[in-house]
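Since every read-out is calculated from the coordinates, none of them should be taken as a lab result. Predicted model only: the values in this text are computed from it and were never measured. Cβ atoms are built from the backbone, for glycine too; each structure is taken alone.
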Structure I
Amino acid sequence: MSVARAALRGFARPSSSSTLATTTVVPLARRLATAAPTKPPTAVVLMNLGGPKDLDAVHPFLLNLFSDGDLIPIPFQKYAARVIAARRTPKIQEQYAQIGGGSPIHAWTERQGKMLEKRLDELSPASAPHKSYIAFRYAAPLTPDTIAEMQKDGITRAVALTLYPQYSCSTTGSSLNELWRNLKEMDPQEKIQWSVVDRFPTHPGLVEVFARHIEDSLKTYPPEERDSVVLLFSAHSLPMDIVNRGDPYPQEVAATVARVMDRLGHKNPFRLIWQSQVGPRPWLGPKTDAVLEGYARLGQKNLLMIPIAFVSDHVETLFEVDLEYGHLAKEKGLTGYKRVESLNADPLFIEAMADIVKSHIAENKPVSTQLPLRCPMCTNEKCGESKRFFQNQRL
C-alpha cells in the first residue's frame, strides 16, 4: 500500500456518493504528491575528445581540433586551423569511410554513461539519482551545449569524469580548460558545484579489465607460442615539447602498463610504444609503425597490440591499429599480429568507473592532490586559472 493510500485511510469518510469521495481524495493526494520536491540528479559528465558521427562532421571536428591551443599551439592559430582542417579533411574522411562512415565513440560513450548511471544508483544511493552527460572537446555534444542541457535539468552538483585514464594537459587538461571557460560565461553565479575525476591510471578495476582482455586474446594463440607473444602497449604519442614541459602523461601510461604486467605475472615480454604522430615536430617514441618493422626484421611474428590509453573504439583503434598497422604487419610477414578488444561497454570496466565515481563523491573533495600541480615549465596562465577554479569549488 502506497504512502498516499495509507494517509488517506484516516481522512476519507464513508459515503454513498462517489462524488464526495472524489472531492475529498484528489486535493489531499495532490498535496501529498507535491510535499516532497524531486531531488535534482547528480550529474556525471563524461569528457573525451569525441569524433565525427558522419563524413560531413569531419571538417568541423578537425577545425575544432586544430583551433585548440592547449593541444596544438601554432602561430596565427585561427587562420592556420582553417587552412590545415580544409587540407586534411579529404584524407580523414577516407579513414572514417573505411570504419563505417563515422566514429563510434559517441555511441560507446552514451552506452557507458547509461550503464554507469544504473550502477551508481545502486552503489551510491546517497547521491542518487545520477544522470550522465557527454562533453566532447571537438565534436558534438560540445561543452557549452552540455552545460546548457544541465542547466535546463536543474543540476546543482556535477562530477567531471575524464575518460582518459592517464592525465595530459593536451587531453584532460584541455577539456577542463574548455569547461572552465564556458562556466565563467554560462554560470557566473556558480549554481552548479563541480568536482573532478582527472585520472585513474592504476585503479585496480582498470588494471583488471585490461589484464582480462589480454588473457582472452592470448588464448587465441597456439599454446606452445602463447608465452612468447610480445605485448605491445600502444598509446597516443605527445610532441616532445609537451613532454619536456613536464606533462605527466608518459609516466602515468607507464604506471598503467607496469600494474597490468604485475597482474599478468610478467609471463610475456612487453614494450610501451607510441602511435598517431602528426606533423614535423619531434614526438615521443618509439613509433608504433617503426616498432612493427623492427620486430619483423628481428624475426618476431606474434605481436599483440593493446591500446592502453583508450577506453573506447574510435579511429585510432579501428583504422590506425586494425587497418593501417594491420596492413603493414601483413606486408612485413607478422602473421601473429592481433589487437585486444577495447574496453567499450565491458561490465567490468563500468564497475571500475562506478567505484571510482562512488569513492570520489564519498571523499567530498573537489580535486585530487595532483590536479592543482602545474607542469614545471607551464606558461599557460589559463591552465593555472582553470585548476584554481576547480580546486576552490565548495561542495
Structure II
Amino acid sequence: MDNRITRRTLGALLVSTGMALSLPALAQNEIKIGYNADQSASGAAELGLSGLYGFQAAIDDLNAQGGVLGRKVVGVVRDDAGAPPKSIQNMNELIDNEKVAAVVGPTNSGNALAWLHIPQQKKVPVISHVATATDITARYAKEPQNYIFRVSMVDREQLALLAAYAVKASKSKNIAIIADTTGYGQAATKDLQEILTLHGIKPVGIEKFGPKDTDMTSQLAKLKAAGADMIITGSLADATAQVLKSMEKMDYYPGLLSTWGSINTPLVNIAGPKLAEKTIFAASTTEDASDRAAALHKRLVAKHPNMPAFVSAAQGYDAVMLIAAAINQAGGTDGPKLQAALENLGAVQGIIKKYEKPFSKEQHEALGVADFHLAQWKDGRVVKLDDAVVKGLTAADLKR
C-alpha cells in the first residue's frame, strides 16, 4: 500500500514536473511587446486608449499571419494613469519581469522623459506612438546605440506645418500666438517664434493664459487690436476649446490653428460641435486619408464604438508593425540586434504610409512634417483638410 502511494505520488510529481518544465518552453515561444501609456487619467488618456486599440489590432494581424518568426506575439499592457512614478514602475516591470522585446508608449511626454534612461540602460527598444516632446528621441542621439524611436507627431515639425499654413492663409501677415503657461505651451511659443522668424515674420502679439483659465477675452482683445487675422495656439484640447468660446463671446473669428491635441474630444465636448469646426489642427493621418486608414477605422469602431482618436490608433498599429519587421530582420529579440535592425529597416507597410527606411542612426523619427496632414472637425468626425491653401503649400514653405 505504501509502495502504491509512493508510486502514485512519484507519478504525480513527474507529471507536475513535466508541466512545470513546459511552461518556460511555452513562454520562450512567445514574443512579448509592452504597452505603457495613460488610458484613464489625464486629458490625453483617450490618445493612449485609442493607441491601445491600434496596438492590439496589429498584434491580432501578426498572429493571424502566423506570428513573427513562427512565434506568437503577446501584448503586455500597463496603464500609467498619467503619473511619472507609475510609468517608471511599469517600465521596470515590463522589462525585468515580463521580458518584453520592445515597448510602445507613452501618452505623456513628461512620463517618457522620466524613464528614458531605463530602456536605454537595459537595451530594450521603445517606440513612442503619442508623446511629442522633441527631446524624447534626441536625448541619447550621441550614444553608440540610441534605443528610443518614435512614430508620432513631433512638436517642432507640426508647428512648422501650422506656421506654413498661417503664412499662406494670412492676408495681412499679421500672425499671433496664444499659449498656456505650461512647459508645453511655452515651448510651443518659443518654437513658433523661431519658425516665424524663418518666414521673415514677427508675431503681432504673443499672449498666454493659465491652463485652467476659461476666459481669454482680454488676451484676444489685444490680438484683435493688433490686427491678427491668424492665431496659432500652443495648448491642449480643453484649453483650445476655451479660446474658441472666448472668440465666440467677442464675435472675433480669425483663423485659428492648433496642435494635434485638438483631435481629442474635449474640444468638441467643451466648445460644442459647431464651434469646434473653427480650428484647424495637425494630424499624422485621418480616418479618410486612405483606404487602409478607412478599413482600420471601420474595424476598430465596430469593436470600440466610442473610440475617440483614430490618429493614435494608426500610430500604435504602425509602431507594432515596425517592431515586428525589426524582429524578423534581426532574427530574434536580442536588444542590440533589434535596435540595429530598426535603424536599417527596408520597406514596411503601415496605416499612415508605406515606410521606406523609416529610421537611421541619425534619425529616429519615422514621421516628419511632409507626412503630416491638416485636419478639422466636421459633423463630429475628424476629416482631412484639403483647401486651396493646403494645395498651395510646397516643401519650401515648411521651414523649421
Structure III
Amino acid sequence: MRSRVIRRCHQIVVGALLLAPLADVSEGAAAPATPADAMAQAAAPAAIADYRRKLNAYQEARAAFEQEAGAYWNAIADKRRIRSAKRRSHQSITLDDYVLARPPLYEGPHRPINPEPEEGPAPRQRKHIPVVADFLKAAAEQFQFAPQRPRTEIDFKRAYARVAQAYGLTKEQAVRVYSFETGGNGNHDMQSGLSTSRPGSRAISTAIGYNQLLTTNSVELLAEQGDDILRALGEKAARLSGPQRAAMERKIAAIKRMVAYAHSMPDTWSAHEKLADTPKGWAIHALVLDIDVGPLLQTHKLLTSIIFARNKGYARPLTAAELEMMNLTGDGTGLDMVTMPPAMRERVPTANFFQRQGYERNPVAIRHDTVAKLLAVTDARMDSNSAKPGARDLAAAF
C-alpha cells in the first residue's frame, strides 16, 4: 500500500509540474527553491522554539531513564556473576541472588520531530539473510553435496521420531518443542519469518526445521557431534546394498569433509558464529534438510541440553517447557530457571535471564514477567499447538 501511495503522490507532483507555467529564466530571476529551502522557510521561529523546548525535555527525561536503567542492568549482571560463583562452589542459590524488582520502562516524552532540515545518517542497508536456496547452492559449491529430501513430510517425521526415541527423547518432549517452535504445523524446511500463507514474507533469521536450528547451531553441532553422526550413518550404510549404499557412502564422504572443516575452527560459539556466516557455514546448515542427518541434528540440539542438566546434577526429567527454556536461552541460563524451586519461580522476574537489549525486544518476556508466568505461557502455547495437524502427525510417528 505504501508503494501505491508513493507512486500516487509522485504522479500528482509530476502532473502539477507539467501543468505549471514555465519559470522566468531571464537574467536576474531567482532560482527555484529546493525542498530544504521550502522547509526552512516554513519553519517559523515559534515552531523552532517549541521544538527546542520539547527536545530539551526529552533529553532530560531520557538521560534520567538511562541512568536508572543502567544501574538496574548492572545489578542484573552483578547478581548473575554471584550465582555463577556460588554454583561453582556448590552453594545454594537464594532469592537474594536475583534482582526482584522489574526493569524500568521509559515512560517520558517521545523525541520531537525537528521542523528544520537536518543531515541524517545514510539509511542502514538491510543485511541479507540466507534462505534454503542459498544453503542448497552453498552445499553444492562448497562440498559437492545435495541433501536427500523426504518424499513426503510424514517420511521426515517418522525418521525424526525413530532417531529421537533411539537417543532417549520422549514423545512429549519432541512433539511439544516442535509445537512451540513451528506453531504445530511446520515442515522440515520451515524457516523463521517465511510463510507460504503470507506472500512477500521475509526470513527473519536462519532458523530452520522442527527445532528451528540456526546456522551457528548446525556448525556447532557438527563440530561437537560430528563423529557420532558419522557413526550413525556408517551403521545405516552397513545395512544397505547396491545404489542405496553407494549413495550413502557419497553422503558420508561429503559430511566427513564438513566435519573436518568444522573441527579446524576453535570450539567456541563466537568462532562457530563467524564460520556460520560464510558459504561453508551455509553449506553445513543444508544438512538440516537431509532425511538422514536432519533428524540427528534436531535430536542432538535437544539432547545436549538434557545431558548438560544431568551433568550439573539435575536428575529429574525435563518437561518440554523447561527444555524449551534451555533451547531458547542457552543451557546455562535455562538451567538457572529450571532448577529454581516453584515458590521462587513466582517471584523472580524474567529480566534476570536476559541482556538488556534482548529483553527490551522481547514482548513475551516483558508481558510474562516472572519465571512462573514465562513457563506457563510456554506450556499453554504447546498445549494449543499440539492439537494442530503437523503436531498430531509427529505424535503418530512415535
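Couple of notes before you dig in:
- With respect to distance in nm of label points 7 Å out along Cα→Cβ at positions 101 and 213, the largest value across structures I, II, III is given by II.
- Label whose coordinates, when Rg/Rh (Cα atoms, Kirkwood Rh), for residues 93-268 alone is calculated, return 1.10 (choices I, II, III): III
- A value of 221 for volume of the Cα convex hull per residue in Å³, calculated from one of I, II, III, originates in structure III.
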